[in-house]
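The structures considered in this document are given below.
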Structure I
Amino acid sequence: MLYQLYEAQRALMAPFSEFASASAKLYDHPLSPFAQLPMAQRMSASFDLLHRLAKEYEKPPFNITSARVGTVDVAVQEQVALAKPFCRLLRFKRFTDNEAALGLMKTQPTVLVVAPLSGHHSTLLRDTIKSLLHDHKVYITDWTDARMVPLAAGPFHLDDYVEYVQEFIRLIGPDVHVISVCQPTVPVLAAVSLMASRGETTPLSMTMMGGPIDARKSPTAVNNLAMNKSHSWFENNVIFRVPGNFPGAGRAVYPGFLQHTGFVAMNPDRHLTSHYDYFQDLIKGDDDSAESHRQFYDEYNAVLDMPAEYYLDTIKTVFQDFALVNQSWHVRGELVRPQDITRTALLTIEGELDDISGAGQTKAAHDLCGGIPASRSLHYDAEGAGHYGIFSGRRWREKVYPEVRAFISRFDSVEASQPARSEATGAAKGRAKLAAVKTARSR
């Protein structure tokens, strides 16, 4: 019923939002007589702020049409490489007539960016994609808003997420570098682990950024909520049915508007200050600062519904049972064994000021992946970076991305000159090594 009430409130606020937008322009347009009145700029700013607080935010476009490769600007076209009910695999295809740039692009590594399915759209990683396109062929997972998926498509569990990732890796090919940001670090590690255990060729490298591999380490407010509430509490308090005005009518979801409320509640003072600063910028006529605010909140306020099955599976598997680190996680009956990974190089990245994934949570992947040699297992701490700073903004571009680029380049060239080792053989050696360690400890 809460979802239906929210939709009714949203429909009621829509005309008011449009009225506020029109009024803001009426008091700001140089040809309007209202713009000549005392306090006109303040009135315009007030109506503009009311419009943004009341409007609905839809998924923004990636809007990436060009990239610089070497010294040449090349065109970028967004293509759908594979469409699944709950996700589209997008490719940002680069085009140029410059022979030198074309030759360079053909030799550049291929990257699969696995975006989080945790409230925001994959466009949140726009800055990540823009940087990667300078030096890589880029794919990204574009998760579908669950309210737009008809019931006939069936449920979507965490196991399905893992299988989607495996299917995308197989489609792109084994010479791919996988980057997972936040939430997908866990299912990506599971996907690659299962491929290794089966003897499949795994990706050249994995880069894991700010994810809850081991949520027991330095728990944050997000972790504490998931750990301290029972599984039934989440079922009864955050899961609702999609109203009848959407294609996914009747589907059980964790609604985006509830997630957004949680995001804001984590740092209410910061958001209040940001909106007040925006109001002041409008009054002062600081268009650049005002536009920067709009761009950030156009993205931040655009949220999607998550499938209930997937969300509840994640709560239980990652934050309550700690199934990955306890080696008790089974996907479709197969045990997830990260120690079987041997071919894939591993880079973990954490932000010094990350308040969503605490210190050590992502780095824990190295302890789990005992089959990866130390020379191929790296960690990087981004000083001064919060959660979003490790994949977006100045710190991402100036500090984090150079590390990611160097890591991918290093292991892409190594693998190009060495034959791929049998993953099955590597997995067997990893098990033998683990058994030897256990025997030594028991003596």
Structure II
Amino acid sequence: MTGPIFTILFLFALSLMLIFQTTLSLKQFFHVRAHRDAVPAEFSETITLESHQKAADYTTTKVKLGLAESFIDVGVLLLLTIGGGLMLIDGLAAGLVNRVGGMAAIPYVNGLAIILGLAIFTSLISMPFDLYRTFVIEAKYGFNKMTLKLYVIDAIKGLLLSAVIGVPLLLATFWLMAKMGTYWWLYVWLMWLGFTLLMMAIYPNFIAPLFNKFQPLTDKSLKATIEALLNRCGFKSSGLFVMDGSKRSSHGNAYFTGFGKTKRIVFFDTLIERLSPPEIEAVLAHELGHFKRKHIYKMMATQFFLTLIILALMGWVVDKPWFYSGLGVTVGMSAPQVAIALILFFMVLPAFTFWLTPLGSMRSRKHEFEADAYAASQTNAEDLITALVKLYRDNASTLTPDPLHSAVYDSHPPASIRIAHLRSLAPPMVTPLSTPPGTPPVAGLATI
């Protein structure tokens, strides 16, 4: 392959991805808007028209921002590669390193400098979107509790944490790429695998507390109910904790974190406040379903396998001149080739791997159905149904997603399909849904 041919291939893949993403976003926008003025029949007694319209407006607003982001991201990628932006950042980084006495002699310092420069540039591009999402969209729909001061503090902590953890990992990666010969990618994979497991083990006790406060669950009745559920399910944890998620958002969730003996169960304070004890038990039973069905381990195994394949592919292209010239990089740049290879490869990879997204989403939805089935076997399925309805309502989650958009992106089944599945697992006599105030989930290792 030659550089020009790879350029054409890259541009074709990138254009195809952007066209498909745009098509999906537009389908989602118009489908949700078209169903804005009518609550689906199965939710007509539990979701008000006002809540349904709020969810539709929230969804379409996020779609519009996402569309703008996708076009900006593609433009930035083209600017950094074919547009010569990466070469410019490299030149600026090399100049800075050479002006600081003694730094040029440090191994791989140029590689670190160019990654730092790239991180600063991309952060400046993405920050306005993040600020708008947090302080305009989330605030408009009543979800944001984050102050600007807390936002800045979180950003500073994140930067420091990235430096403390990321710099040694990058240096080790550079060294392995440069010194381990043809099969350097296998050594890098083993190191990354060990690093991931280490992070899972230390995250609960050393990293998560840097951003949130975790207090032991003090509600004795709820704690007894949960511990009984854990005993029935054969799940052992290092404790039950409540996290102060409300200081950033009104969203809420329950999730597992940690690895081995460091496993702990964490509840957002908003979840504790707004769901009834039986509903909280049902939500936790769903999370335990992921554990019992070994979804987390399957997900990790898949992630590790795909990482190995990706690194092996990188090992194949790393010494190919067409890979660099096709992406606008001139041979003989001042930064070590290992750093440039790492940057380029992971920048352009999404253009070629985007088409795997539906497969991952499909597998995740299958896991959600299995976790729901497990929850229904351990608790009252109706309690999980009422909890989900509250979460959909309070999270302003659309009840009418576009089917194709949902199939490609959604990790959880659409609301109507999921509720219907749970109803098929519930006892024949089902009482009407009740709708006291609730709170929606955010992210966790395994989410509801």
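One of I, II was used to compute relative contact order in percent (Cα under 8 Å, 6 or more apart), and the answer was 18. Which one was it?
Numbers: I: 18; II: 25.
It traces back to I.
The value 0.05 for FRET efficiency 1/(1 + (r/R0)^6) of positions 139 and 339 (r between Cβ atoms, R0 = 25 Å, to 0.05) was derived from one model only; which of I, II is it? Spell out each step's value before the answer.
Details: I: 0.35; II: 0.05.
Traced to structure II.
Any idea which of I, II comes out highest on mean projected area of the Cα convex hull in nm²?
Numbers: I: 24.5; II: 22.4.
Sorting by mean projected area of the Cα convex hull in nm² in descending order puts I first.
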Of the structures I, II, the one that 21.5 was derived from, the read-out being mean count of other Cβ atoms within 10 Å over residues 123-130: I
Given structures I, II, which gives the highest value for mean count of other Cβ atoms within 10 Å over residues 11-18? II
Assuming -13500 is helix-only ellipticity at 222 nm (-39500 (n - 2.57) for each DSSP H run of 4 or more, over all residues; to 500) as calculated from a single structure, say which of I, II it is. I
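Every number in this text was worked out from the coordinates using simple rules, so none of it is lab data. Nothing here was measured: the structure is a model prediction, and the numbers come from that model. Cβ atoms are built from the backbone, for glycine too; each structure is taken alone.
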